[in-house]
Structure P
Amino acid sequence: MNDTLHAAETPRSEAHTHSRGAALRFLVIALTAFLTVVDLFATQAILPSLVKHYGVSPAAMGFAVNASTMGMAVSGLAVGYFSREIDRRKGILISLIVLAIPTALLAQAPDLTSFTLLRVAQGLCMAAAFTLTLAYLGEHYSAADSASAFAAYITGNVASNLIGRLISAGVADHFGLAANFYFFAALNLLGAVLVYFTVEKTALMKDMGGGMSSHFEAWIMHLKNPSLRASFAIGFCILFAFIGTFTFVNFVLVQPPIGVGAMTLGFVYFVFLPAIATTPLAGRAVKRFGTRPTFWGALLVAFLGLPLLIQASLPAVLLGMVLVGAGTFFAQACATGFVGRAATSDRGSASGLYLACYFFGGLIGSAVLGLIFDRFGWTACVGGIAVSLVVAALLAVFLKTPMTPEASRH
């Protein structure tokens, strides 16, 4: 009887241990993502204060704040190109340590040009860590676990949007703009500490036999893949829409008839809370329904939020932000995980190409939609966001993962 009871309890114990291990893994991956990209969108919460501080237009300040995406696009390409020669752990560590330097220097940026260049430098470091982490996840975890791992990373990205904005608004409101940037520099260093203790060293791609004689061959191979080409373009559209929404809605919220205060503007970003709860489900949804249906469902949720953004009512705008945030982040989790599965080799270069397109979309979105916002207003800006979501939905037709040897035998 005791032997039988023990035999019955053992699988339960193992399942419980596995569950705890999976939860801890999810938390570590999400926290790493949070500390990697927390600088990216947190500054948007203090956009009105920065406009006043530097005495520039909303479009000019919006472009300067989002100039980090320019650095991220360049860095994504560069790191993807040299990914086979870069030790994942060491590269992520160095990137986060160096990231603290331009973050701290932003506290004393004398003019808009200096501010913009420092944001570009931040982007270079953030994307290097981001690209190498995505490559690490794709190489370190099995196909069965990778969807959940990528969902965890995007969940940390979502959390950085909410918590980062709250921190930025609160610190800047109580202690000033300079203290805000010093605090975020400390968070960058905390991220490096976390990576030091949690990320394992892995073999370099060149030591594993990548099968390609040059970096360009890897890029050409990825770009010849219709599914990967579509995913790169989808990444462009997703951040184009996200940046357009959550950069310029700040000015709508602080102006009449809504007119929220600076500190209240930070609390507005609790709209990302539902996305933190839903994004971890992306991996399960893809496994159950497939990439395309899940992706289309996410975009539909985002699209339904757009008409609410142009209402002269705070509750309506907040609900619109909830839907756009939840939809775009869920879509990003689907697309990011898809790249990891569709790239049959050299996932580092594939992740680099995806992130370069993704962040380039953010840069173009802030510039194009900023001009539309200044000249034609918020409603026209929301129209541009809608177009980008429709294009992404059309591109999703091409998202088809290659058949695995096991699947082809069935």
Structure Q
Amino acid sequence: MNIAIIGGGPAGLMAAEAASAAGAQVDLYDATASVGRKFLLAGKGGLNLTHSEPPEKFLLRYGARRAQIAPLLAPFGPDVLRAWAKGLGIETFVGSSGRVFSNDLKAAPLLRAWLRRLRKSGVRFHVRHRWIGWDVQGALRFITPDGNRSVQADAMVLALGGGSWPKLGSDASWVLLLAGRGIHIAPLQPANCGFDVGWSEHFRTKFAGHPVKSVAIVMRNESGSESWHPGEFVITETGVEGGVIYTVSAAFRDEILAKGTATLRLDLAPDRDVPRLTHDLSRPRGKRTMATHLQRQAHIEGVKAGLLREVVSKEDFAEPARLASAIKSLPLRLIAPRPLEEAISTAGGVSFEALDERLMVRTLPGVFCAGEMLDWEAPTGGYLLTACFATGHLAGAGAVSWLTKRVEG
């Protein structure tokens, strides 16, 4: 049996491994000149494979798609993923944040070892092959440097990524191809993304590129209860991005979609409460400037002081209680998420309802989907990679299982 894998990211490579291990001849096709490009770039800051959280908490990171992701992670979750990496000679460790990293913090050694093992198992790689659909006989059509090519396969796994980072191959060109076959696709949206705020020229010029550290985002749910998300982020030319912004980006993106704008509440002094801040800010400042007073009494300076000046009125600055409240819950008006091509990952994609339990398209027997092109999202921290690996493993094994039953039947 011959299985075609289209897409050479983590999901596609894992699908190739699972299908090959189950006895299939696997041909993997990728539109770019080499496989694993986004994987390598994501690992430049330290290869964060997965997370060490307990299973129940881990699954909460998948939000509305938790029920669909849970059975996918059951056979190939964080512990299995770490053992798999060890089998490639890559040891891992748990960082202080609970994230799981490779010991050398690099993605390249893992990818090289993985590709060696895949080639040894018989997987054949075809780069610079851009998939453009099917011909009238059902063969797969590719554009290659040597012209158009048609390929017959007994089954196929699509692992084409979402729409973020198109320069690395995830350009969402598959959406029209699948939608044309009647497959339901939830609209693609940016996930783990930054937001536009609309800074004043003064603030933008002075603080763009500055990190904002030791802060927390205050979230209020429908019942009125609050949750704190500590971390840091970066001021950009247009707004905010990175770190804790990515953690809560899905909620703010959806609020902007529903209401037109969203308000992010920022705690600039997580280690102090309002009464203490009010008491400290009420102390006489004498001839000291307000900037010096803020620095001494509230440890607010630099970009944090700039944020206060950007948002808080002069009248509130003069009133310690109101200023303390602003420090603990500074409202930043988010205008729009940054474009999809700038996002770390993608929300939306092929609906789980269009797939069976093996991730095969119900209306296209023999066509399986995996990875970020499915309709799910998760924050950074290892959750994205874990689910990509798990869906690829299931789709690759599922393709072989489907073919086997078809032959036996």
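Nothing in this text is a laboratory measurement; each read-out follows from the coordinates by a stated rule. In this text the structure is predicted, and so the values were computed from the model without any measurement. Cβ atoms are built from the backbone, for glycine too; each structure is taken alone.
At a glance:
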item	result
Per FRET efficiency 1/(1 + (r/R0)^6) of positions 340 and 356 (r between Cβ atoms, R0 = 30 Å, to 0.05), the highest-valued of structures P, Q	P
Among P, Q, structure where helix-only ellipticity at 222 nm (-39500 (n - 2.57) for each DSSP H run of 4 or more, over all residues; to 500) as derived comes to -10500	Q
P(r) over Cα pairs in 5 Å bins from 0, in percent, for residues 100-139 alone from the coordinates reads 5, 17, 14, 16, 14, 14, 9, 5, 3, 2; which among P, Q	Q
Kirkwood radius over Cα pairs in Å, for residues 220-363 alone - highest-scoring structure of P, Q	Q
When distance in nm of label points 7 Å out along Cα→Cβ at positions 180 and 396 is computed for each of P, Q, the largest belongs to	P
Ranking P, Q by mean count of other Cβ atoms within 10 Å over residues 116-123, the structure that comes out highest	P
At a computed 21.2, 79 (Rg and Dmax of the Cα atoms in Å), which of P, Q	P
